[in-house]
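I've put the structures underneath this note.
Rule-based calculations on the coordinates, nothing more; no lab input. This is a predicted model, so every value here is computed, not measured. Cβ atoms are built from the backbone, for glycine too; each structure is taken alone.
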Structure I
């Protein structure tokens with residue numbers, strides 16, 4: 001691999017990329033810098049799934065749909081699309097007679113600044129019940145997320161008719177967008193659960209550095225290259241020959257997991273054990289026995305797990321064999337912190353988000369391999385759900401989900 005292509009691969013694996021908004025480097029450090037932008041709304045796929053670099057802040061909001069009939073649901077999707085189109089473009093809110101409530105919160109002032117805001121709309125299995133007559137249009141693998149290994153799902157933080165995923169550079173941008181969306185759709189949507197957090201913290205040297213999760217390990221080193229169209233077509237987007245309903249082509253299955261991390265317990269664990277559980281050196285991110293973060297783990301040279309244990313997380317999640325080559329997923333999650341629980345323990349962890357063209361060959365295949373791993377002693381699935389991210393739209397006269405409800 002040439003140095004140029006390697007840099008492109010590394011940047012995309014980290015959720016960043018020169019072609020996607022990394023605009024230069026500082027003279028003093030040579031670190032890549034990024035100029036915030038307005039992310040284009042129009043496209044065959046929803047841009048927020050692959051937009052790079054991944055912004056620093058993330059928010060997931062799940063809703064119950066209260067629309068009346070198919071026509072009401074179509075009105076909801078049309079209103080959502082119109083509002084999202086304006087938010088992502090930075091369209092200034094209109095000025096209204098002060099005798100009435102303002103049309104926006106005012107958080108961002110008169111002109112919302114470019115902040116890499118992207119918004120993804122997804123639907124849950126419950127939307128395909130008998131309310132809207134959509135049962136025969138349900139994506140073939142879209143079901144209510146079951147209890148998986150080590151789960152203790154909280155029904156108040158799980159599932160939903162509709163999920164809105166937001167990412168941006170700053171939390172006020174996310175709050176502004178969320179409140180505008182809820183204002184526009186208040187007759188249709190009732191908030192069911194919400195989680196917010198950050199995808200890149202102070203530990204990252206630059207926008208091109210792999211972020212760390214709250215266990216202290218680099219998270220996302222081996223992610224798919226979101227800028228590689230062939231990879232996205234192979235692993236992420238639902239294709240015309242997938243056996244899915246015609247309206248779903250261009251969309252993607254979305255797995256969301258709200259994973260609590262028992263960080264106090266983890267912090268009392270020996271470093272050598274932490275690294276053996278993950279399979280990487282904590283500081284460098286390199287596979288055990290290697291020096292660079294992006295070095296090949298070399299499993300073929302370590303068949304008995306003497307260097308990287310056979311039970312290590314990275315080895316079980318992605319064995320890098322021909323048989324598991326179709327199980328790759330695009331991750332798009334972030335860390336969260338929600339204060340503390342009644343036992344005085346910190347309530348924090350990972351809002352895991354992945355996109356794939358098939359839950360069976362993507363998320364669920366990986367989940368089956370890691371079931372029973374040693375890491376389960378330190379983490380617990382407590383919420384989330386399975387959703388289907390709607391295809392994008394190119395035509396300005398159309399809206400997200402129009403073929404689903406049409």
Structure II
């Protein structure tokens with residue numbers, strides 16, 4: 001079993017990321033570029049380290065592995081594409097496969113030229129990572145169209161988080177572990193902070209400022225950081241609610257934090273490109289059409305959200321929605337908000353040969369609440385799976401006229 005190992009003083013814990021590692025193994029030495037994208041500190045660099053350890057144990061010579069991480073200031077001189085290419089070429093072993101790892105490649109100007117040139121060589125197996133969505137847009141996507149596969153990496157799932165908790169926290173009940181997951185979040189390094197929540201929040205604050213300043217402010221050349229933070233906090237406060245740039249601009253203006261609609265739209269694009277936020281577009285279930293207005297937004301990590309939006313820890317319903325949304329993304333689905341003529345389904349998850357519908361609620365033990373949550377699912381006339389996820393204790397699976405009610409913690413641990 002391959003796993004992450006986190007070191008901090010005497011602390012050492014293994015966090016299994018089996019699916020991500022299996023993905024790399026599956027594409028090993030295939031004639032295609034392997035791209036791993038994901039928010040900063042979600043574990044991309046560590047994934048590559050563990051994969052390289054596997055290669056060495058599998059008989060690959062250390063001279064066949066060439067790894068560069070461009071977050072390291074010592075490599076600043078290689079951030080010109082030509083200089084980087086000239087650095088790598090003499091290192092290649094001509095009669096063996098070379099495994100090339102280029103970490104945080106977005107720091108290299110016109111990096112797509114290096115990647116493409118290395119890809120064309122028959123003895124180069126190329127792996128790259130980036131911490132935002134726009135590094136895979138524009139020229140790279142055009143130049144390398146059909147030549148790359150992408151793993152969109154997220155922070156820890158609840159199952160992975162549980163496996164990485166310190167020994168003392170392993171004794172906690174499943175429900176208490178989940179409350180901890182809600183509070184301190186899912187970044188791999190935070191699992192060690194089970195009993196030191198203040199340190200967890202300091203760590204999350206550092207991630208927040210790094211993403212904001214390096215991936216949004218610097219790239220979009222934003223002069224007013226306060227207005228960006230106001231928009232960010234508004235979206236985090238309203239995860240799981242329909243919003244639009246106009247609504248955000250009007251609300252902030254009424255609070256004396258004026259920012260125009262065009263600027264709000266620019267900030268939202270920066271937040272989603274940095275992978276701090278994910279957009280869930282609406283999908284008309286009856287008409288099988290995608291809608292372009294009033295999307296919902298979910299954060300990459302609920303701990304990050306709780307650190308910034310004070311007093312919202314009790315907002316269990318929306319936090320639960322957020323976690324289910326991310327888990328569906330982990331499981332390979334594109335996720336949309338289902339729109340009906342007279343209602344809404346929390347999530348529509350189309351697959352290759354099926355569609356799954358999900359409704360999420362903290363509890364449906366109250367009869368009226370259960371009726372309200374089931375109603376949108378009952379209005380869907382097709383026979384695809386319909387699932388209600390709650391925190392209620394459910395022995396096995398409850399069935400309401402074909403709608404399955406499951407305990408969300410059991411579902412997350414499947």
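If Rg and Dmax of the Cα atoms in Å, for residues 246-381 alone is computed to be 16.4, 49, which of I, II is the source?
Among I, II, the structure yielding 16.4, 49 for Rg and Dmax of the Cα atoms in Å, for residues 246-381 alone is II.
Ok, one more. Can you spot which of I, II the value 0.55 was calculated from, given it is FRET efficiency 1/(1 + (r/R0)^6) of positions 78 and 334 (r between Cβ atoms, R0 = 30 Å, to 0.05)?
Values: I: 0.55; II: 0.25.
The read-out was computed on structure I.
Also: Figure out for me which of the structures I, II the number 13 belongs to, where relative contact order in percent (Cα under 8 Å, 6 or more apart) was derived from the coordinates.
II
Where is distance in nm of label points 7 Å out along Cα→Cβ at positions 198 and 374 largest, in which of I, II?
The maximum falls on structure II.
Something else now. Rg and Dmax of the Cα atoms in Å computed as 21.2, 74: which structure among I, II?
I
While we're on this one: Can you say which of I, II returns -11000 when helix-only ellipticity at 222 nm (-39500 (n - 2.57) for each DSSP H run of 4 or more, over all residues; to 500) is computed?
II
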